[in-house]
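**Q** What follows is a set of structures to go through.
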Structure I
Amino acid sequence: MIDTGRFTVGVFQDLAWAERGVDALKKQGLAIESLSILGKSSPELSAFIERQLGSAQTLDVKNLGSTVAHGPIVAALQGEDQGLVRLGLVGAMRRVGFQMHDGRIFDALTARGGVLVAIHSEPRAADALAVLHSYGGGNAAIGAWSGRI
């Protein structure tokens, strides 16, 4: 069993919506260290992640291809078995408390050019969910099955 804590996740339709959402999360006082961003690789997304979170890493994610990402969800999804590479977003999302159908939705939205934003904060999960919904974070949800595989 992997102890990953609680994540709240939503997918914004594009970079412009993600920027508004991440700015709103920061204004709500959510710590930058708790934020994660993941999306299909592009110079614009890389620059956005670096501007918001300091750095971006490139990953080859099963079914998505080349992605850029940063934040605590990356380590939780990767695990020791390289989950994102081997299982893709669909399978790896189970590590952070989501059902398989949630993973499929997040994967499909991200594959269409959406930007996945996650917040790692159990005490602020409801606040994060409200912000994600208010700013267009599609299918935003709190991982309900934390720590289970």
Structure II
Amino acid sequence: MEKRVNIEQAKPEAWKAMYSLSVVLSKSGLTAIQKHLITMRTSQINSCAFCIDMHTKEALKSGETQQRLFLLSAWKETNLFTDEEKAILALTEEVTLIHQNGVSDKTYKQAEKFFSPETIGDIIMSIVLMNAWNRIAVSTQMPLGE
């Protein structure tokens, strides 16, 4: 791949602002596994190899299973995910693909069954941030990590 702009070097203030949001969201009440489901599913939808590679490694270190990671893109077809996790995944898909149909009332109400407004805010902001990171990585062709 041809070398492209390094956003962290070219726009350090903007990069730091994005990173600051990551720090804020890292303090949310979401579990490590819930956070990884968001980052992984968002990155799968956006075909972001850099982020899939990085977050797969992190998820495994956090105790996520290989089977669940292998089947994440087909989560609706398995019984490997809890109803709470399915609510997160549905919201992740609809926010990431918001241009298609927005976020449905059904998906939002399902999230409300499990999460407080503050936690729903954490979930949505985590999805939004991951979509932004994916767009940076894909558009700049960030190389896979070690």
Structure III
Amino acid sequence: MYGDDGRLRWYRSQHFGTTASLRRGVPALLDGVSHLVVEGGGALERVWADEAATRGIDMRWVSAETWRRAFLYPREQRSGERAKRAADDLARRVIAWSGVRRPTALRHDAAEAILIGLWGALELGWLTQLPVGLVHGTP
């Protein structure tokens, strides 16, 4: 979850074992949300899209290739393992820059969700560019 200042407010990884449990969990996850960015599509996209439409939430779709191209060097995208390491590193910098609680462990799906949200913050104009500490090669 990002604020309209472009900073991460909270993050977590949650596994929903079935479509029915996802359908039950999505409403609580969308409380207070004005915009939703979802990667890809597939069978579960309807659950998110239906709840977003019911609540009048602006929903945007992004492909993994699009958000990765925005944040990762081409060499970091050549293998899944390298892409996951690069995403983890950048997600940890987003967490630190945002001032939210640091993780003891950060699952790759949570790291990627953080970056999808960052892409959304840029897309919505909440950030006009990546802050200096988040740009490649900066501390």
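**Q** Assign the value -21500, calculated as helix-only ellipticity at 222 nm (-39500 (n - 2.57) for each DSSP H run of 4 or more, over all residues; to 500), to the correct structure from I, II, III.
**A** Numbers: I: -11500; II: -21500; III: -15000.
The structure behind it is II.
**Q** Taking relative contact order in percent (Cα under 8 Å, 6 or more apart) as the criterion, which structure among I, II, III has the greatest value? Walk me through the numbers before you get to the answer.
**A** Numbers: I: 43; II: 38; III: 30.
Of structures I, II, III, the maximum of relative contact order in percent (Cα under 8 Å, 6 or more apart) occurs in I.
Each reported figure results from applying straightforward, stated rules to the coordinates on display, with no laboratory input. Since this is a predicted model, take the numbers as computed values, not measurements.
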